[in-house]
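Coordinate-derived values only; no laboratory data. The model shown is predicted, which means the values in this text are computed figures rather than measured ones. Cβ atoms are built from the backbone, for glycine too; each structure is taken alone.
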Structure P
Amino acid sequence: MQLAALGVSLVAASAAPTLTVLIGASLAIGVVATIAQQVVPFSAELAPAAERGHAVGTVMSDLLLGILLARTVLGGAQYFGWRAVFGASVIATIVLAAVVVMRLPKSHPTSTLPYSKLLASLWHLSVENPGLREAVLTGGSLFAAFSAFWSLLTLLLAGEPFHMGPQAAGLFGIVGAAGALAAPLAGKSADRRGPRAVTTLSIGLVAISFVVFALSARSIAGLVVGVIVLDIGVHAAQVSNQSRIYALRPEACSRVNMVNMVNMVYMVAYSIGGAAGSALASLAWHAMGWTGVCIIELAASGLAGFSHWRGRDARDTGAP
């Protein structure tokens, strides 16, 4: 049903006669495209506990590859127009719908609570689990830094000394895909060594990437290196954070599907972080240029590091 609604929304966007219609279609796309985030906890639910990190890492790798390579495809808008991008998405959605109908495993709900009560339980879930609160702030901050970079990269490449169009920015998505391929490895490491160790390393990589970006405002090679380091760090942190929260004690919310509930809390905060990062980076760009964007990115990674350090003694599942 969501895929059908997504297809209709994409058709409306591709044929939008006015900006108002395009905004409305974009809102609808955002609402129904949450299918991607439902698949991640579904994979954790299906996988054995000892392999949960690897399963989440595999699915997240595919999800992140889609996000990054979509930027590469989007570069085609320079030649075919933005409507063609939405039209191609309609075709992709139809193919995905066929795959879902034929191959996706069945799942049955574990709760009969109405939606309003499920939402109300999210607050209690967050209050009772310090590990979830830490993962929320750490993950949201890192995604804010990630979004700040990718949102402003096109503007950086369009100016001096590059003078490059959207296609060039899209090609950086291929570079970033190298980082996404690290997600399964991060999942395996989280299973073996614990997710906290992986998250610590990830935050360090993200911070280093923004130092590289700050020094590479006029260097394509520097930007390429920074993108690889950034994407490895953000994607590894995403997998380790989600591996951790999926292992939270089920008694904290015993009447509902714990996997889906913690994922809901985490992904809402993650999305808010991404939106905030893009907005703040835009303001920083107008005020201080690329240097201001890098400051926002470093501040976000610093907040992630503080949250992670402060939560070092949090007791959740016993997942280290």
Structure Q
Amino acid sequence: MSDEPTLTMIQVARRIGVSAATVSRVLNGTGPVREATRKKVLAGVDELGYRPNQLAANLRRQQAQLIGIVISDIENPHFAQMVRAVEDSAYMKGYRVVLCNTDEDPAKQREYLGVLVAERVAGAIISPTEATAPEISELIDHGVAVVGFDRAVTDQRADAVLPANSQATRIATEHLVGIGHKKIGFVSGPVGTETATARQAGYEEAATAAGLAPIVALGDFRVEGGRRAADELLGQGVSAVVVANNLMAIGTLQAIRAAGLRVPADLSLVAIDDPPWAELTDPPLTTLAQPVRAMANAAVELLLQRLQGKRKRPKRLVFDLVFRHRSSCCLKEG
């Protein structure tokens, strides 16, 4: 028997080779588990000497007043603002939050979702890296209210609070077309990500409508990926760039500076998201801002409607982005 009585359920699950949710189902009898898996878990628990805190287990069975927040990148100012806004709104309504950061890693997301199942959170607000993850459906099967934030989840029983992504990049591209740009590039996000797909579609729609050939370079929603994509676009001689998120906008600015170019004299720039630093760049950055606090408040309200039995049918809310024209765009002559 192990001499580690303080092992957590997550640590036990890792050593056995199953999810924390599976360990929870076996020990609490809260869901179906294959007999072979059940025996494996029980044997592992016995070997490790795991003894769950009974008081905590009892509290969890009554479903704690906890809301899980699953985001893809805590370093992204957009998500940092979202977490703060959700925490403020939830706290005022008597709920506490548990933060899970997935780093756009599907395996990490699956593990964290398993933890939320095991902890029997009351609700979960999820910006999914993997929208089809079965653990999301497992949460809903266990009576957990789920809201997809920024990106929808595949399970149609979940609610969603989303930005009008394709509309935003259409507005950005149309603005650049309107001031004379004919070679407009787009820094997109990871292939298969709902946000990247929708934002790229809006850009391509506006460019095509204006009779322009779309010029797309793939980034990764991170600074370095934005820089690589911007380098690719600069090599193709674009006169303007639309960037799909704020972190890649930093990488794009780095690439522009490294190339010895100036904004907006040599290149006009518009970015999706409006972090606090956007007004502090030289020149200030033209952006399309998500109403993050309003979206966060709406997500918490949707959860509470579910938890209080006020609504059973799923609801999808879409929020327009706000165009904030600053000084990073100028007329293209000739």
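For the reader, a short list of remarks on this structure follows.
- Entry that produces 2.5 once distance in nm of label points 7 Å out along Cα→Cβ at positions 43 and 275 is calculated, selected from P, Q: P
- Relative contact order in percent (Cα under 8 Å, 6 or more apart) - highest-scoring structure of P, Q: P
- Structure from which 1.07 was derived, Rg/Rh (Cα atoms, Kirkwood Rh), options P, Q: Q
- Which entry (P, Q) yields the derived value -14000 for helix-only ellipticity at 222 nm (-39500 (n - 2.57) for each DSSP H run of 4 or more, over all residues; to 500): Q
- Comparing FRET efficiency 1/(1 + (r/R0)^6) of positions 19 and 171 (r between Cβ atoms, R0 = 41 Å, to 0.05) across structures P, Q, the highest value is found for P.
- Among P, Q, structure where FRET efficiency 1/(1 + (r/R0)^6) of positions 35 and 131 (r between Cβ atoms, R0 = 35 Å, to 0.05) as derived comes to 0.65: Q
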